[in-house]
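A.B. asks: What follows is a group of structures, each given as C-alpha cells.
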Structure 1
Amino acid sequence: MKNKKIKVGVSCMPPMVIKTKNKFLGFEVELWKKIASDLGLECSYEKYCFKDLLSAVKNKEVDVGIGAITRTEEREICMDFSYETLDSSLSILISKKHQSLGRSFLSFVRRSYKRVLLFIALIFVVILIIGNGIWFLEKQDGVFDSSYSKGIFESVWWAFITMTGIGYSSYVPQTVAGKIMAIFLMLSGLSLFGLLSAVLVSFFTSTKVKYNIDSPKDLVGKKVATQRHTLAVGELKKMELRIAKMAEMDAACRLLKKHKVDAVVFDTPALLNYIKKARDKNLVLVAQFVPQKYSFAFPDKSPLRELVNRKLLKLRETGEYDSIYQKWF
C-alpha cells in the first residue's frame, strides 16, 4: 500500500474533525494521519456535510470517511466500518436556568427524610423525658402546677423553649437537680440541632442540582434541537418528540441559548467541546444515554479496512492511542 494515493472524505464535528484554514485537525484526523503514515498512504482530503459524506462512502466516491460516524446496523448494510475510534453516547444539553428547586427539594426528601425524622424524634423524646423529670422535681416548689394533667403541659413547654431557644419561658428551676437538668437540656439541643444542620449542609453541598430536564424521560412534551441526518434524530423520533433539525450542531445550541428550544440532544464529545468553546456557564450536560461507537467508514468490501484495523489495534497496544486521546479529551 506504500505511496498509494487515496481520497479521504471528512465532515467537520469538533473535536473529532476540525477545519482551520487549509488544514483538518481533531482527534479522528490525528488518529487517521498516524495510521496513514504507518501504511505509507498519500491522502487528499475533501470536506462534505455529514449526509453527503455517508453517500460518498456508499457510492465509493471516497476511500474512507471520517467525522464521528456512528456504526449502526443500517449503515453496515451498504458500507464497512473499522474498529471503534471512540466510545461515545448521546447527551442532553440544557440551560441552568431550567433548574428546579422543587425537584432538588424532592431529591433531598427522598435521600435524607429518614435521618431528619430520626433527629426530630430524638428531640421530642428528650423533651418529653426532661419535661416529666423537671415537673417531678419542681412541682413541690410551685414552679409547675402539682396536677400532672396541667403541670406536664407547662413543663414540656418549658423543655421545648429551653432546648430550641424559641420564645421565652418565665419558669426557672429552683432545685439543684432541676438546674442541672436544664443545662443538660440546652447542651442536648445544641448537639441535636448541630447534627441536623450538618445533614442539611451536606445535602446542599454534595447533591446534584435537579433541573426541569434531568433525564431522557423528562424530554417528553419538550422541544428538542439536534443535527439532521444523525443518529440523534432517529432516537428522538422513537420518543415522539418535537424536533428542531438543524444543519449543524452549533446552530442547534444557539437555539437553546436563545430559549427557542428546551434542550439539545447530540453526541457527548461534540457537546462537551461546544461548552468549552462557548465558555457559557449557563450550559450543562444533565444525562447520557444510547451508547454508540465512532468508526472510520469504508466503501463495501474495501481492502483498506483490515489494514486500518490492524494499525488501530497496534496503536492501542503501544499506548499511542491513549496519547492522542489525552491530547483532545
Structure 2
Amino acid sequence: MELIKLEDVEFAYGERPVLHGVNLAVQENLVTVLVGPSGSCKSTVLRLIAGFETPARGRLFIGDQVVSMGRRVFRAPESRGVSMVFQDLALWPHMTVGQTLDFVLGRDVSRQERRRRISETLAALGLDARRDARPAELSGGERQRLALGRALVTRPRILLMDEPLANLDPPLRLAMLDEIRNLRQRFALTILYVTHNQRETFSLGDEAAVLHEGRIEQVGSPREIYERPSTAFVASFLGRCALLAGKLHDGHVETTLGVLSGTEGGAANGDVSVAIRPEDVCVDDEGPFSGRVDSVTCLGGTFETAITGPGWRLWALTRDEPRLGSAVRFAVKKTITVRP
C-alpha cells in the first residue's frame, strides 16, 4: 500500500523553482531512501510531507487522503500522523530525557499512558538509565537516540528523517543504522530517509529514489539502481564508475578505450554514456586493453587502482598493490550503457 504519494509536485522559494513535477510513492512499512547531492531539495520534500511547506502545484496524499493540493492545505501538520528527525537534532538543552518525551506527548495523553509510552520508548532505545540526563550530558549516540525517541513516543505512522546521522563518526553511524532498522520493525514504521550517503542508501533502503536538481531521476531497489542506472548522473552518484562517451550498435559500443561488448542497460542504439564499475575491471596480463597506473588507494583488503590512457580513466579493484606509473593490461567484464 502507498502510504505517501506525491503527484506532479512543484515548489519554489520566492521566484526560484526548486522542485519540478516530482512523483514519488512511499510504500507502507518500508524504508524509502531519498538520495541525492546537496542542493537537490531533498529536505524540501520532507517539509512538504510534514506540512511545514505547501506545494505550488500538484497533490500530496497520506494514505487515501489528499493533505495538500496546490497551495490549499486540507490537513494540518499535527494531524498527519507524521514525526520528523532533523539533521541538527534540535534537542531542548534545559530538559532531561524523560522531560523531553513527556513534553512532546502533551496533556492530551493521560498520565498513565504517557508513563507507559515513555518507559517503552526509553527501553527500546536503551536510554532507561539516562532518563534524568540533559543533552549536554549525553554522548553523540545517546543524543541521536533521544531525537529518535522524541519522534517515536507519539507513535507516528510515518517517520521522516533528514540526514540524521551526518554528524556521527563511521562506527557510530553503522550502529545507528542497525538501530533504525530494528525500530522500524518494532514500531511498524514507514520511514522516508533523506541522505547523500551511498552507504546509508544501500544499508537501510528497501527502496530508493534519486533526486537531482529537483527531479526524480530513478526509483527502485538500491541494488537495481546500482546495477541498472538509467542516466549517467545516477551511475556516477551511486558508486564509483568511469563514464565514457560512446556509440552503441547491436550490443557493441565504440569508445575511446576501444570496442566494448557485454553491455547492459536500457539505452537505445546511438550516442550513449558507458559506465564501468571497478569490480568489472580485471587486471590481467592477457587482457585486451592496456594503460598506466595513475593512483592507488588502499581500501583495507583491496586496492582501488586508477588506470589511464588516451582520453579515458577508469578504476579497478586489485588484491596486490601495483606500482605507480607501471603499465598494466586489463579486461572489462561488463559495461552499462545509459542515457548521456
Structure 3
Amino acid sequence: MPMQRDPPDMRRVERLLVIKTSALGDIAKTIPTVDAIRRAYPGLRIGWVVRQGLHDLLVGNPSVDEILIAPRGVGALWSVGRRMRRFRADVLLDMQGLFLSGCLARLSGAPWRCTWQSGRELSGLLTGNPIVPAPADRNATECLFGFGRVLGVTEFPCEPPAYLARAPELSARADHLLGAAPRPLVGMHVGASTPNKTWPAHHFAELARRLIGDGFGVALFGGSSEAAAGEAVAAAAPGCVSLVRRTGLRELAACLARCSLFVGGDTGATHIAALVGTPTVCLMGATDPVRTGPYGDAHTVLDLRLPCSPCYRRPTCGGRFDCMADLSPEIVHSACLRSLSAHLAVG
C-alpha cells in the first residue's frame, strides 16, 4: 500500500521497530541514533531486528526493549516476520535498505515505514516511504541519524553508551582479561573482513614492537579468522597481550573502552572503539574514509589515496593490496604517537 511521506505523530506512537541486521560496524554506528530516539521518546517500546551473533552488542542496551533475531536467507523471512507482527510496531525504520530488509518491513504490518531515499534493491518499493537521504559527503553515522530526524529527534548523544563502556560486570571482566598489561594501553585488531581492508600482520608486529619500546602496553583483538595473524604478531612482538578469540562483542567493547588508543582497519572493532569513546587510528584504502571511517573528531584516518581507491569489493591491483601494504609501520607509528600525545595530555 502507498506510504505517507509526512512524519508520524510521535505523540500517538507506542511501538517502534528498527531493522539493522548487519554488519558489525554498521550496528555500532546505528546505536547512537536508537539511543537518541529513546532519549527523545522515553515511553516508546523499541525493538531491533538484527542478525544472529551480532545481537550480542545490543544485549543490555536500555534503549532496546526487544531483540528480534533475523536468520540468514529468504526462507527465514516468515518466521521472523511472524515475530515482527507480534511486536505490533506503529513505526518501522528500515535502516538496512536492501531487498531482504524491505521484505521484512512489508511483513511487519507497521502502518508507517521508511527507508533510505536511494531505495536500493527494491527496498523503497517494499518498505515504502524512501525519504531518508544519505549524502556521499557525510559519515554513515550522520546519515543514520537522519532516521531520528524524520521522527523529530534533534539531539545526538555525546556520551558513549554506559552499558558497554561502564557496566560493572563487563568492566570487571575486561580488567581481568587485560590483567597487568602496561598502561597507557593501545588496542589493535589484527584483521578485517576482506583482504583489501587488512593491514599485513608483519606491519602490526613492527608497530607493536615500536609502541612497546615506547613504554605503551599493546593488546591484540580479533575473532577466529584472525587467529593465525594474532599468533604471528604475538610471537614477533613479545610483551603483547593477545585476546584474539577470547572476547564476545560486549567484552570487546569494554576492553576497548579501557584503551587509550585503538588501531585497526575499516572493521567492526574500529567502530566499536569509536562508539565507546576510544580514539582510533584507522587504516583505510579499499573503502571511502569520509563515508565509512570512524565517526568523530578524536580519530585519525590514514589513507594513501591511491588512484584505485576506494575499490570496495572489486580490487584491481591483482592481489597486491598496495593501499594497505604501502601504509608503512613508520607512518602509523607516528600517527599513534601524535594521537596519544594529544589525548593523554587532555586526559
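A.B. asks: If helix-only ellipticity at 222 nm (-39500 (n - 2.57) for each DSSP H run of 4 or more, over all residues; to 500) is calculated from each of 1, 2, 3, which structure is the one that comes out at -7500?
C.D. replies: Attributed to the structure labelled 2.
A.B. asks: Kindly point out which one of 1, 2, 3 the value 1.66 was derived from, the read-out being Cα Rg over 2.2 N^0.38 Å.
C.D. replies: Source structure for this number: 1.
Just so you know, all these numbers are worked out from the coordinates, no wet-lab data involved. From a predicted model like this one, the values you see are computed outputs, not experimental measurements.
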